[in-house]
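Nothing in this text is a laboratory measurement; each read-out follows from the coordinates by a stated rule. Given the structure is predicted, the values throughout are model-derived calculations rather than measurements. Cβ atoms are built from the backbone, for glycine too; each structure is taken alone.
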Structure I
Amino acid sequence: MIVIKLHLDLPPAMKNNFLFSILLISSLLVSCEKEKQLNIENEGIDLISQILINGEVHQEYSYNELNLISEEKSKFFYTRHSYNDNNQLTTSEFYLDPAMFSSSSSVIEASMSRTEWVNPTNTTKSLTQEFEYDGENHLTRKKYIRPSVTDTEYSIFTYENDMVVRQSMYWHSQVSTYTEYFYDPSGNLVKENRYRILEGSAPELITTLEYEFDKMKNPYLAFRRLLTPGKFTNQNNIIKETYTIHFEVDSSIDKVQVRETTYKYNDRGYPIRVGADTEYVYK
């Protein structure tokens, strides 16, 4: 450490002002250095903070100091996301209202009328996801930890050109299902094929999802650190989804289902209204 002594022949008042200025400049330099160390993301993206349905708040999002999504809140679920010093997602903790999975219609109806939102103090944790990365910062493994399940459940990811092209789900250390992902030149997920693998059988294609997009900005791109191909990685907004079932189902179920979505946008090109009743509010 180098100490520099200044010998100034100044009146006391001027000397005090000079020393104050030096301290102020030093403080600003330290502050700037700290800012440089923060790897702030999503500075050019409008950050969505609330989702309103028919004017009522149904979901809220919170972000940390690096503009990374840290909390997802609603009446029926709460999710908390944590990151390491490289801004990589390390854990996601999920809290779900168990009444929503009840077989009793009266229990579900009572849950629908609840006023207090789910949070870690009033609801038991349902699931924790842990994430592992390789030396190229690619997500390689996602582990699922459930309080009531002791069996190992995890996903392995395969990449091409820094894009996830396959997610394989393992159960009892055996591949049970896998999903293939296909993208357009803009990086939008345009198709996903899901396969199941029964013991002793070849992979069977069970469902296909195909997407079409607008040319506007997707606010959920700010969630891309959650590493879910599709909504959180698309550059643009989905305007059409075609869901195809490849196995036999009840005759009352359509094997091809199509859903279309319309938007209204703000001056920056982000959606502010989805369909007739949903609104996006930004920070």
Structure II
Amino acid sequence: MKSFRLVTFSLVGLTVVLASCFNSGKKPMPLARVYNSYLYPSDIANLIVGNVSKEDSALIVDAYIDKWIQTQLMLKIAENNLSDSQKNVTRQLEDYRTSLLIFKYEQAYLNQKLDTVIKMADLKAYYDDNKDNFVLNETIVKALYIKLRREAPQIKKIRELYLSNSDEDIKQLDNIAYQAATKYDYFNDKWIPLSFILRELPFPIANPQREVFEKRYVEMEDGDFVYLVRFMDAIPSGSTAPFDYITDDLKQIVLNARKQKLISELEQRIYSKGQDDENFQVYKR
């Protein structure tokens, strides 16, 4: 968009202009004009705060002026092309103001009253009462994933260890794989979506049901790398999500429920007080 600018101000220059205008009492020189609308230095007096260089302040002012021009041009086009009824936004503005003020008050009230401490027992109780609502939309797994170069040292030993059920072997694998592997992730104590593993592999798994739930491991090779995956556990899509997989979601659900309860109680108290104090009256229903 081509911009039309009368002057570019640095932070110091803008301050001088403002001071001289206010001291002299004269109408200040505008920064820009669009039709009969003018942008004055006083309109952007609070635009730049903090320790900003002259160069940066000039860029900020320039950007603001360009945006102001664009907005005023669009506003003029809108005013010229909308009917009087379309331009009458008084009710919409009042509705927006009402909603915004109520929302701000509710947020301030919640900041004061909301108990954000959530006990694990509360989460577990909610989970047990609502298990049917927590259904997996994809398979989740606990898995071990290794990606290493075909010529990586001790690759033969790694192939042996990653299928072992021995804690000692897994510890040994940790020590070797962290040094030899390009990527090594061990999700033994954390559920993850199967898709997280699949996207790390060079090819799709031909038979996920067999590989994940029966065979329990996958080995692949491409030109440069070897990929090893061991599935420690798996839960298929459509099953109830385990508690430890959705703990964060449960916290948010419980917290939102508390918020709704507080707001509902607040609204009821305000209504009851207004009724008792005869602050409102219904003339006709």
Structure III
Amino acid sequence: MARPRSRSLAAMLTALVTTAVAVLVHPAAAHAYPSGSGWSAYWSYNTANVAHLDAKIPGVDLHVFVDDTDSGYRYLTGQVSDTAADGSCARVQIHGTLTGGQIEYTVCGSGLNHLFVDFTSAEPLLFVVQRIPSGSTTVASAADILLPSPVTDPGVGAVGTKAGWWYTSSVYYKFVLARSGVEVNGAGTHIPNQNARTVVAQVQNLNSLGCASASLSAGITSTSRQACGTGTAEQLELPIAIGNINVNACWRSSLSLSTRCLTTKIYAPN
């Protein structure tokens, strides 16, 4: 049975860091993830069928509006900016996950922006931001975020649907996923002197006619929880998460027996 929230995410996070450090008693070498400052990827529907997407890594800043009011196409209006004077370029790639189509924009020079207007078919889109040394094809750092489509996933375009993550300091991050019936909120932090992070989350059921669930995974480690009944919540955690962290939030209707999910991938700074 689902239970009310008993501990704050902050308290859980503090306990997890203590546990993780105790488990990693014999680290092979003191080596930590680079700073997470400036890393984020997030989208939301604040207006029905119009999404706002932001993605940032050091040196790259992407802002896009995606208009889904035409069921046959997705209209994009956006800007990619180069925000670092390091001799590298900012690039965004937009991939159609069903058709395989790709759009790409690159801008080089600190403070320079590239504005774009384009359209794609009505399919899920994977937005990839990359930092690339000028004159090179080597990607120095990157992150991506998937924006689902209301055409292939009914209900996604409703106001309040959202998913993403953001660093609030060099080592601390937060994330959220929400759609009709379910909301997941979470946080995590870098484990000192390790290429690893902790992650804690709470999944809340927002509708009495079904169950909300969430899962966390990183590498071969995973966990999941389910909350059934309006207002009920469950907590889940990974004491040690190595690499990128995948978060899923799902709602299963007890009437139609259909399941609708959202996903986001919390990148390890690279």
Across I, II, III, distance in nm of label points 7 Å out along Cα→Cβ at positions 144 and 160 reaches its greatest value in structure III
If helix-only ellipticity at 222 nm (-39500 (n - 2.57) for each DSSP H run of 4 or more, over all residues; to 500) is calculated for I, II, III, the one returning -15500 is structure II
